[in-house]
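Input: structures, listed below.
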Structure P
Amino acid sequence: MNSGPAQARRLIAVKLLHTIAWAFFAGCIVALPWAAWRGEMLLAAWLAAIVMVEVVILALNGFVCPLTPIAARYTDERQPNFDIYLPAWLARYNKHIFGALYAAGLVYLAWRVWRG
């Protein structure tokens, strides 16, 4: 694979875009139970829906971010964080950690709605 400056710039651009997208969705997941706790159910529902769109996109893509194969064009590296600016351990367990947090946020939201 050609590893010239143009390839490096493209990889950096994809990694930046991927990191920004990750931060947005991670923020939505973290904000979901907070919004439910504050009684802001409409906001919590919107946050849940936004993340669900991402879940559907991932599911349709074999649970791989659509940016990952794009980043793979520009490097031979394949460590867990080759396509994003996250620590390797977080990139490796990202779906486990944030999937569990999202599920817990949905359960908490449902409980708050059920409770009235």
Structure Q
Amino acid sequence: MAGQPFEVRIVGGVPVVSAPDEIDISNASEFRSALQSAAAGHPTIVADLSATEYCDSSGLNVLVRALRRAQEQGGEVRVVASTSAVLRILNVTGVGRILKVYANLADALADRAPTFVPTS
């Protein structure tokens, strides 16, 4: 939904971008800006989509582009996703196979093994 902020904070030395309940074309540019801001001086960032119920292709595109930028700097983008709708879109599109997807923020920050489980 437009107007909802993407909060950027540092947790344990890692930038975390918290996303609102929806990521779509109306706020994808804000998402991109937040991820770019978080990545300044930090090759690895976390996109926390744990509260996100809907993410369309524009949001996925932002994540993939952020991953490419991070990899150019020797880093990565870790994604926290726990809602069935977001996990499904990550699975259906294959984006979940190129991003590290975690069930919760603690695992993403600790870089424990990703817990992405494709949905059927």
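Assorted remarks:
- Answer label among P, Q for the case where distance in nm of label points 7 Å out along Cα→Cβ at positions 61 and 77, calculated from the coordinates, equals 1.3: Q
- Structure (P, Q) behind the derived value -11000 of helix-only ellipticity at 222 nm (-39500 (n - 2.57) for each DSSP H run of 4 or more, over all residues; to 500): Q
- For Cα Rg over 2.2 N^0.38 Å computed as 1.25, the structure of P, Q it came from: P
- Test item: relative contact order in percent (Cα under 8 Å, 6 or more apart) calculated as 39, pick one of P, Q: P
- Distance in nm of label points 7 Å out along Cα→Cβ at positions 5 and 53 derived as 2.2 - corresponding label from P, Q: Q
- Each of P, Q could give log10 I(q)/I(0) by the Debye sum over Cα atoms at q = 0.19, 0.25, 0.26 Å⁻¹, for residues 37-84 alone, but the derived value -0.70, -0.88, -0.91 comes from P.
- For 2.9 (distance in nm of label points 7 Å out along Cα→Cβ at positions 29 and 101, calculated) the corresponding structure among P, Q: Q
Read the figures in this text as sums done on the coordinates, not as results from a lab. On a predicted model such as this, the values are computed, not experimentally measured, just so you know. Cβ atoms are built from the backbone, for glycine too; each structure is taken alone.
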